[in-house]
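Any read-out appearing in this document is the output of simple, stated calculations on the displayed coordinates, not a laboratory observation. The structure presented is a predicted model; accordingly, all values stated were derived computationally and were not measured. Cβ atoms are built from the backbone, for glycine too; each structure is taken alone.
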Structure I
Amino acid sequence: MKRLTMIAAILLATAFMTSCTKEKPKPEEPVTPASQQVTATQSTYSAGAAQKPRFMASLDGKVYVTCGYPPAILRIDTASGVIDRILKFNTDYDLEGIAIVGGKLFAASSWAYDNASNIMYDSRIFVVDISTFSLSDVITVPADPQRIKAIDSSHVLVSCGNGYNVPTTSVLIDAATLSATELGREMTAFDVNNGLVYTYSGGYGTQATFYRLDPLNNTTESILDGCGINYPYSINCIGNRIYVTTQDIYGGAGDVVCFAANGTQQWRCEAGMLPSKVVELGDGTAYVLNEGNWGANEASLSRVDMTTGDITNNVFGTANGRDLGDVAQDLVVYGTKAYVTVSFSNTVEVISIIDNTSRQIQL
């Protein structure tokens with residue numbers, strides 16, 4: 001997903017779609033990965049043991065971070081602010097989304113390049129027992145699993161495929177039985193609120209189709225009809241409001257658009273480059289994580305009033321006197337701290353939600 005003839009528009013749209021999850025161009029045809037028995041090794045963390053931090057989940061004083069090089073999950077102790085354990089997987093595939101349900105971590109094993117620079121797609125979800133921080137099970141799903149979110153205390157939802165050379169679909173996993181049920185719903189991006197999924201398909205120059213999914217019954221309801229957003233970048237649902245972010249195909253900053261539950265637009269404001277996530281902070285404001293283009297070192301953090309839409313951009317840079325870095329991938333809030341993974345800077349920023357100041361964890 002990133003930022004003219006019809007052919008040029010299609011090529012641009014393809015590049016836009018891949019930027020937030022796949023930072024390099026893909027070949028025309030996917031390569032089917034060879035079968036591989038996966039194992040995982042746990043140890044204390046040492047500097048440089050993992051790179052390219054991706055997505056996060058938090059529980060009981062710990063923040064868990066997926067990484068790409070090598071495929072690993074890091075565990076950050078929120079009290080000390082240090083990485084206290086690493087779980088390395090003996091595969092070649094980047095880990096992407098992560099979620100916590102029922103005392104288990106669910107991590108998506110997504111894609112990798114082979115020695116000939118062909119793309120390979122994995123089709124596995126790794127299940128990690130939190131109490132022992134060890135691999136307990138492996139679940140097979142459709143190719144290229146990417147995002148995972150908890151639906152309730154018993155289920156997680158996985159989006160698979162990239163909409164380019166791997167078909168998009170979705171899978172519901174029962175955390176107790178580890179059974180996977182393919183729902184067949186296309187979800188370019190999604191969020192979960194009170195057991196319902198807020199998502200959209202399409203976009204990239206044509207009207208995106210926004211809908212609400214009841215994943216346990218696999219039924220849908222149309223939302224945000226006629227909202228006029230042709231280049232959405234993410235969707236977030238907080239309370240009874242829906243926040244859609246946009247991408248600018250001409251290289252400018254994206255917007256955050258707030259809708260009431262009935263689809264009425266409440267406000268719209270300009271954030272940073274490729275705004276990818278809106279996370280409330282408990283004081284009437286929310287952080288907007290601006291991903292930035294790959295290689296441009298233009299990731300940033302904005303703070304927006306959730307009632308009025310008044311926004312202050314670049315609050316991280318202002319508070320810390322330095323840039324956030326190269327591709328801000330994910331943000332979670334735990335207590336009074338926000339944790340931001342900055343993939344190609346190989347850092348995790350631990351940010352005070354009080355004054356936006358940060359302490360950096362360098363991988």
Structure II
Amino acid sequence: MPDNKPIPLAALRKLLKWYRTNKRELPWRGTTEPYAVWVSEVMLQQTQVKTVKPYYERWMQRFPSVAVLAEASLNDVLKLWEGCGYYARARNLHRAAVQIVSQNNGQLPKSAALLQKLPGIGPYTSAAIASIAFDQAVPVLDGNVERVLCRLLLERRLFKTTAVQKRLRRTAEEIMDSLGSQMGTPGELNQAMMELGANVCTVRAPQCKICPLKSVCRGHQKLADPGVLPRRKKSKPLPHYDITAAIIKRRGKILITQRPHGGMLGGLWEFPGGKQEKGESLETCLAREIREELDVDIAVGKLFQSVKHSYSHFRITLHAFSCTLPRGRIRKLGVTAFRWTTPHEFSKFAFPKADRVIIEKILRRA
């Protein structure tokens with residue numbers, strides 16, 4: 001296939017035929033209802049399909065429309081999202097729903113450009129919604145599609161460079177422009193490209209023998225292993241941080257605090273604490289963090305549990321200590337809210353995964 005030329009029509013027909021025969025049966029497929037498409041595409045950001053499926057089904061049962069989502073409390077939204085990760089997606093869905101109801105009569109905008117004005121919707125998500133829900137001829141460029149295009153074009157340069165990204169977008173637009181009205185819809189073409197990357201043109205060991213585009217793929221024709229593309233920079237080792245948390249008990253209840261809405265894990269509840277600084281012991285760190293967050297002094301007791309957890313860009317070990325609060329009145333210096341709650345009431349609140357591991361141990365001992 002010559003550089004920067006769209007897929008020949010015969011190959012494009014093969015791709016669409018392959019997709020119609022081999023596409024996975026997923027809860028959000030078979031509908032072009034804009035709200036359902038929007039929710040599924042946001043959930044699929046950074047999260048695997050097998051993880052998303054039960055979350056999507058629960059979400060659509062609990063929040064079946066934009067209006068219902070807009071009326072829900074943020075705590076209810078985060079609780080339903082609990083465990084799905086990247087919680088800014090849930091906060092942005094809620095914020096966008098409120099905006100859509102108040103400013104757009106409860107209707108999602110139809111164009112990719114207008115969709116991008118909503119919280120949490122970027123170029124990829126806007127293109128997916130516009131093409132699948134509204135038949136707009138805009139190509140989707142997610143990781144799966146970028147990988148397919150790099151191999152089709154035999155793109156050997158680092159694929160995150162500006163020049164390569166422009167080339168991939170130009171090629172994707174040319175492919176979309178070549179779609180005939182009798183061949184399929186823009187949404188179907190985008191989903192076919194994404195499905196090909198997810199199930200055939202995979203990161204490792206691409207299954208070239210069954211690929212409908214193998215006859216026009218320069219990577220398949222020129223390379224012993226097309227899996228070497230796309231070229232990426234070597235990843236740096238993930239940094240590690242030690243985090244402390246206080247399990248503060250008072251008259252059968254335990255103190256939990258809510259993280260500020262704007263930051264990482266915003267709006268979630270946790271056992272108060274924070275990151276260990278250089279030269280600090282864990283106990284000194286915890287006492288300092290509680291003073292900075294709540295303006296009280298605690299007595300740090302024995303280590304209750306340590307939990308290892310990985311995020312996308314770093315790893316942590318969360319060290320939870322049994323603590324007491326001898327005196328003092330709590331003030332919200334570094335938290336949005338606080339509650340004294342019994343262990344059996346924890347289920348009402350959304351917690352990060354590491355804190356939930358600690359909760360499981362608390363409940364076993366309750």
Structure III
Amino acid sequence: MSPNTLVLGAGIVGSATVWDLVRRGHTVTVADADSVVADDVAATFGASSGHLDVSDREQLAALLDGFDAVVSAVPYRYGVTVAAAAIRAGVHYADFGGNPTVVAQQEDLDDAAIDAGVLVAPDCGLAPGLANAMAEHLIATTPGHVRSAQIRVGALPLEPIGTLGYQLAFSPAGLINEYAEPCEIVEDGSYRTVDPLTRFETVEWEGRGPLEAFSTAGGTSTMCRDYEGRVDRLEYKTLRFPGHGRIFAAIRDMGLFDETGEPSPRSVLLAALDRTLPRGDDDLVLVRVWVETDETTRVMEIEDVHDERFSALARTTAFPATALIDLVTRGDVERRGVHTMQRAIDGAVLIEALQPVGITVTDRRA
């Protein structure tokens with residue numbers, strides 16, 4: 001019997017989620033506040049459709065009834081509401097996360113999820129998500145004491161576009177969230193936070209030219225608290241074309257991230273980014289994760305590009321979650337409770353489950 005799975009949100013990532021779940025043999029319903037968009041996605045990919053105002057808890061509860069799992073592709077501010085509703089309905093749950101405060105609130109639902117016999121898995125996108133599962137796998141399988149575990153991830157246009165060298169993949173609000181919140185790291189074995197848009201470094205990537213990397217929020221998921229005292233250093237940085245990060249650091253320093261006032265500087269900034277940044281050009285996702293121990297250094301990498309259906313970022317965000325939900329609903333992942341992706345599934349199992357959609361991970365010793 002095929003799993004019966006609900007996808008909330010029919011945008012870029014929600015659409016890719018629907019496609020892959022249908023491909024994996026699920027019976028899929030996609031629901032969105034815009035019923036026309038949901039109908040179109042459903043018709044395109046062989047799913048059913050529904051209408052949902054995700055802030056309406058009664059409507060949400062009624063919609064969840066009868067499903068085996070739900071993948072939430074709605075804004076992260078609804079993460080606790082949808083996860084709690086899924087638990088009450090006895091439905092497995094995954095989302096794309098990215099906000100540590102929301103994930104911490106979801107973790108408070110752990111006992112309820114265990115009692116309901118379901119897995120609640122936040123942070124199941126690219127980073128946080130797949131990149132963290134890769135890092136977890138390297139830490140677990142590389143011999144010796146871990147001196148450093150490092151994650152670098154970039155979602156880029158194939159070529160730099162404009163002064164910022166960037167195009168919008170999703171909402172500009174998500175971008176600014178990464179650039180505005182504290183960044184969690186482990187340094188000298190201790191957990192601490194650092195400012196975003198700091199700790200710049202140059203990264204060489206063959207065929208892509210030099211890139212810049214800098215601290216951004218959310219990419220380590222729960223790993224820094226998990227590994228405090230167990231590894232010497234652990235850090236996540238975002239990859240961009242050179243100059244991008246320092247421009248945004250200057251914008252922040254001018255107070256344009258501020259949310260006070262009417263209109264707030266941030267709202268003006270978001271509107272300007274939404275209006276002026278390009279969208280839809282061919283894109284590229286780069287992931288480099290490495291672990292240095294007393295004995296060796298191992299590196300895992302992904303280089304993924306758009307295909308005929310979806311952008312590289314949509315692919316690498318949606319398909320880790322769909323792989324996990326497929327394995328959970330078919331009984332191949334038995335974890336229950338609230339667990340971020342790297343806690344919920346072994347990285348090697350996840351990597352294998354992504355091979356049919358062409359997401360390839362290389363593993364080498366430096």
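Among candidates I, II, III, the computation of Cα extents along the principal axes in Å that gave 51, 49, 39 used structure III.
Please state which of the structures I, II, III yields -1500 when helix-only ellipticity at 222 nm (-39500 (n - 2.57) for each DSSP H run of 4 or more, over all residues; to 500) is computed from it.
Of the structures listed, the value fits I.
State the single structure among I, II, III that was used to calculate distance in nm of label points 7 Å out along Cα→Cβ at positions 231 and 247, giving 0.9. Working through the options, I get structure I.
Which structure, out of I, II, III, was distance in nm of label points 7 Å out along Cα→Cβ at positions 95 and 135 derived from, given a value of 1.0? Working through the options, I get structure I. Tell me which of I, II, III gives 0.20 when you compute FRET efficiency 1/(1 + (r/R0)^6) of positions 255 and 335 (r between Cβ atoms, R0 = 35 Å, to 0.05). Structure of origin is III. When FRET efficiency 1/(1 + (r/R0)^6) of positions 151 and 303 (r between Cβ atoms, R0 = 35 Å, to 0.05) is computed across structures I, II, III, the figure 0.10 traces back to II.
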